[in-house]
Structure 1
Amino acid sequence: MANQVVVKGVTEVRVNTGSAYEVLGYSRDQVEIREEAFYADVPGDQHGGPEGPPIDVQFLGRVDHVRCELTKFDAAVALKLSSRLSGVATGAAVATANIGDLMIQDSKDFAVYLNNASDPRVYANCIIRQPIEVGAGTKFSTLILEFEAHRTQATAGTIYSTTT
């Protein structure tokens with residue numbers, strides 16, 4: 001493949017908030033995807049034990065971070081995400097019954113679909129761990145949120161697929 005400029009095109013962000021995908025919006029510039037791997041060092045006396053460099057490193061998996069800075073968004077869909085729990089009522093209250101919920105096992109996570117003609121991605125198990133930011137004033141509002149995408153158990157550890 002030739003070394004060339006890559007333009008993936010407009011990406012529509014859709015979120016399954018409980019029963020169907022809804023359009024959340026479009027980004028200010030582009031949706032940013034960061035792939036983060038996790039590792040564990042294996043200490044060994046050959047390199048001085050725990051204080052020295054590892055003798056090997058174990059791969060423990062990865063999560064993807066999908067950061068969206070949206071200047072065109074559906075405020076009603078964004079409000080559904082504010083509870084951080086899929087299928088839970090929106091608003092400022094955090095119900096005592098939801099304290100301790102397991103995000104993936106209890107299906108409290110969200111599915112996120114990056115609808116892009118050249119590189120569609122569907123992240124089936126996303127949580128919103130980072131703060132949600134939204135502007136309030138006389139200028140246009142910007143909604144900033146980040147989805148943390150985990151591997152699925154149902155599809156052999158897939159972090160994302162290309163179909164809904």
Structure 2
Amino acid sequence: MTEVTLEPWEREWAGHVGTQRHKARLTTPNAEHYDDSRMEDDLRADIAGAVAELAVAKRLNRYWNGSYWTAQQHSKYVKGADVGANTEVRRIRDRSHKLQVRTTDVERNRIMVLAYPVPDDFTVVEVVGYGWASELWEFGEVASFDKTGRVRLVRQGWLYPL
């Protein structure tokens with residue numbers, strides 16, 4: 001695990017991106033694999049997710065576009081990676097949570113990175129580890145909350161340190 005500390009302007013920008021993502025999704029229902037009973041406030045989740053992406057990009061010294069788009073533009077941009085050309089970042093709310101790997105991550109040949117933005121201000125992010133989606137999928141267990149069968153949960157022990 002590696003700690004990444006965001007500068008104030010980095011945290012501010014990630015907060016802006018998360019807020020814009022939240023605004024763009026206000027009228028859009030959650031994906032099928034989401035379990036509303038397990039979710040936190042959407043705005044907080046969107047900000048924490050953007051913070052995690054920026055922290056991973058900073059750690060890897062790779063490009064983060066900080067993208068957000070309208071619901072109408074979603075299908076045009078949804079296949080893009082979170083960081084660089086092929087890195088997908090998954091944020092966890094609890095240090096012990098597992099990495100979620102989706103079939104789309106495997107299909108898109110993604111490198112998966114697990115990150116934990118430390119509450120309450122999300123200035124420090126613990127980058128837990130990484131691995132290739134195709135390899136991690138094999139070690140994952142079926143997610144009980146996912147009725148589609150397209151999500152597996154991977155223990156952190158299977159991740160390479162970053």
Structure 3
Amino acid sequence: MNQEQYDKFKNIAIKICNNDEKTYDLLHDIIIQLTTNKIYNTLSDKDKVFFFIRTLKNQYYSNNSKFHKTYRKYSFDTIPENYELVDNVYKEMASIEWVKETLQEELNNNKEFWYNYGIFHLYIKHKRLERLHKITQIPKYSLRITLKEVKQFLNLKWEQYTNGEN
């Protein structure tokens with residue numbers, strides 16, 4: 001490839017890529033690809049220009065091209081100056097001792113809580129709904145409802161505890 005042909009291809013690439021900063025990378029990648037292409041090497045100069053234009057457009061506008069995968073897919077722009085990185089606040093999980101104490105406290109304050117208290121203690125002990133169902137012979141859907149209510153209660157109490165409302 002001579003300098004005249006290179007300049008011609010460079011001008012075409014700049015025009016097609018709208019002065020993109022990666023234009024020269026694409027241009028040089030395509031020139032390297034085309035020098036090893038048997039079909040391209042057998043074409044006339046006029047046809048080589050057409051072939052180059054077609055290849056350049058395909059590489060530049062395609063989302064599956066080698067150019068896209070190499071240069072455009074993972075573009076890391078600079079972080080703006082006013083960008084503030086916010087850390088995720090660590091939320092401490094309730095311990096099993098806290099759960100047991102809270103359930104016992106609720107049972108002492110509310111005697112109607114005995115059923116939920118008993119089911120949840122069995123659930124803590126056996127850890128499986130299936131085992132709990134076999135032991136108590138209570139339908140699974142009823143157990144799920146009770147466990148869901150107790151978990152919601154505990155979540156509410158934990159939020160109050162962590163916010164200092166208790």
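Here is how the numbers come out for the structure above:
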| item | result |
| --- | --- |
| Read-out Rg/Rh (Cα atoms, Kirkwood Rh), computed value 0.93, structure in 1, 2, 3 | 2 |
| Computed -9500 for helix-only ellipticity at 222 nm (-39500 (n - 2.57) for each DSSP H run of 4 or more, over all residues; to 500) - originating structure among 1, 2, 3 | 2 |
| Comparison of 1, 2, 3 - label where distance in nm of label points 7 Å out along Cα→Cβ at positions 27 and 147 is highest | 3 |
| Structure (1, 2, 3) behind the derived value 15.2 of mean count of other Cβ atoms within 10 Å over residues 99-106 | 3 |
| If relative contact order in percent (Cα under 8 Å, 6 or more apart) is computed and equals 12, the structure in 1, 2, 3 | 3 |
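Every number here is computed from the coordinates shown, using simple stated rules; none is lab data. Quick caveat: nothing in here was measured; it's all calculated off a predicted structure. Cβ atoms are built from the backbone, for glycine too; each structure is taken alone.
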